[in-house]
Structure I
Amino acid sequence: MTLPPFTPIETPRLILRHFHDEDVLPMLGYRQDPAVARYQGWNPTTETEEDIKERIQEMKERAGATQGAWFQVAVEEKVTGLLIGDIGLRLRGDEARQAITGYTFASDAQGKGYATEAMTALLDYTFNTLGVHRVMADALAENSRSVRLLERLGFRREGYFRQSEWFEGQWADDVIYAILKEEWDARSKAQP
């Protein structure tokens, strides 16, 4: 299955685009922020500038989503031109009609609706351009902001796994959410 290359997506306040070399320091800034990393799978004290350079170079080499690998998109605030976060998409193995998504936003970009706006654009792209049938996401159950975001986007909770993730030296509960293209289309038609 040949997938189209990713082209920038503009929303009212954001530009979803490929990463640039100048994104290294802003990305390093939010990935080293303990508040941002709190529910993520990385340790903010071990993230280095070299790690971010390698990650950005890897993403720059990808034209778009590919089967079995994460494709991250930079989220830029239009007014300032600043990188405020990134969102990712991984098409599952050989079944490119199913995907997993995730997101990370700088602390000062949180609580402003940017994640909802960016994820809405990414889901439109995923369902309508890539032809994906189902998108899933997971979050630690205690990450109430992420859970609320997924529910606001129309994802439905499919599973609650007690003490299924070893996180920060203890067992944590994990929740799995998903949305089908038909559910996304119905939600989109119902929006004003």
Structure II
Amino acid sequence: MNQGIVPAVVLAAGFSRRLGYPKALVKVNGRTLVEWAHQRLLAVGCQPVVVVNASIEAEVRARLPAAHLVVNPNPDLGRTGSLQLGLNALSGVVDPAPSRTVMVPVDRPCWNVALLDTLLEHEGSVAPSHDGRKGHPVVMDAKAMAAVKASRPDVSLRELVEFTGVAVEAPWIHMNIDTANDVERLNAEGPHQRACFEESEGI
């Protein structure tokens, strides 16, 4: 069950070489992906929200002045390294240490507040699952966070944490933003738009 306030880490430090510009700054329906993620996390009650980025600190700070920003100087070491930086940042601002943390990769943007609420109603480390395939965001318990912190940064999260799947009706959670074609698909009309990006800029 949901046990009080849960902090969150948004991973937005990749160099996006295939796309050609930072995935965090991809726009859909008037907002960047990093803004959508931050807004939803606040809406579900997550605080603080740490955003791990690399070369776009100024751009992210301009859009999210209330977020706690952490710069990853070497994101090529692996996504787990970015997560480690985020978790360590939480250790410095959350007292007592959190028993659970939400992790959101900015390039897996097709989720909404209702989906995260559903995850937070379950104990342990959990991930949404549609048709037997797990997606994001995920919720990590204390054991999972400890495993991540103790790992090398190049070890994948799936090797470190066994997430329990929580069945959801959300076929769009597996959408990955990696190329210009992915951005085009993200901005195309479809159920993912209505479910996840229905608010316009400024609302």
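A short reminder: the numbers here are calculations on the coordinates, not readings from a lab. Remember, it's a predicted structure, so these values are computed and weren't measured experimentally. Cβ atoms are built from the backbone, for glycine too; each structure is taken alone.
Brief remarks follow.
- Which entry (I, II) yields the derived value 3.9 for distance in nm of label points 7 Å out along Cα→Cβ at positions 64 and 160: I
- Each of I, II could give relative contact order in percent (Cα under 8 Å, 6 or more apart), but the derived value 25 comes from II.
- Test item: distance in nm of label points 7 Å out along Cα→Cβ at positions 16 and 88 calculated as 2.5, pick one of I, II: II
- With percent of Cα pairs over 22 Å apart computed over the structures I, II, the top value is the one for I, the highest of the group.
- When mean count of other Cβ atoms within 10 Å over residues 40-47 is computed across structures I, II, the figure 12.2 traces back to I.
- When distance in nm of label points 7 Å out along Cα→Cβ at positions 112 and 128 is computed for each of I, II, the largest belongs to: I
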